[in-house]
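**Q** Structures are listed in the sections that come next.
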Structure 1
Amino acid sequence: HPVTGVSCDYWLCEHLAGEAENRDPIENTDVAWVPIRDLARFNPANKIFPPILAALEAHA
């Protein structure tokens, strides 16, 4: 990640069915499927890697 220096992967997914489940509570505090239009409620747009934000906005 360009801000934190942490190695990470990004995946653009669509929720098809089922409940989101946090299967790594040591690494993550919670998990949720969030509509792209609501993303800024959880993470300010200026903190999202610009190419990722562009991909999300193109998909919205």
Structure 2
Amino acid sequence: MLNEQKCEACSFDAIALTKEEQQSLLLQLSDWHLIERDDIPQLEKVYKFKNFKQAWA
């Protein structure tokens, strides 16, 4: 599963995943979303906490 793999930095000339590959891998990550910032695809997950103190615990 994707969530069990090690994250490694990629080089500038690394081959990008196709949209189909991105969507296929995204299905393995619950509550994560693929967004684009400045034309760069990024994974995002929103965490909700009852209060600020709990978020820092």
Structure 3
Amino acid sequence: AGKSMLAASVGHYADEGAIAVGYSTVSHSGKVFLKLQGNANTNGKIGAGAGVGYQW
């Protein structure tokens, strides 16, 4: 409980490249999870996402 993680990935498709970076953390109680991510490709497109979860 109370741990975090940072991750990155790359991809390639049809002469385009992309990178994504994500961050995850869990509360000290171990019940609430938070996930954030961002991405971009070589065509100049960017994206983002977020999620939250509760475990019981």
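**Q** To which of 1, 2, 3 does the computed value 12.6, 33 (Rg and Dmax of the Cα atoms in Å) belong?
**A** Attributed to the structure labelled 1.
**Q** One of 1, 2, 3 was used to calculate distance in nm of label points 7 Å out along Cα→Cβ at positions 6 and 38, giving 2.3; which?
**A** 1
The numbers here are math on the coordinates, done by the rules we state, and not lab data. Just so it is clear, the model here is predicted, and its values are computed rather than measured. Cβ atoms are built from the backbone, for glycine too; each structure is taken alone.
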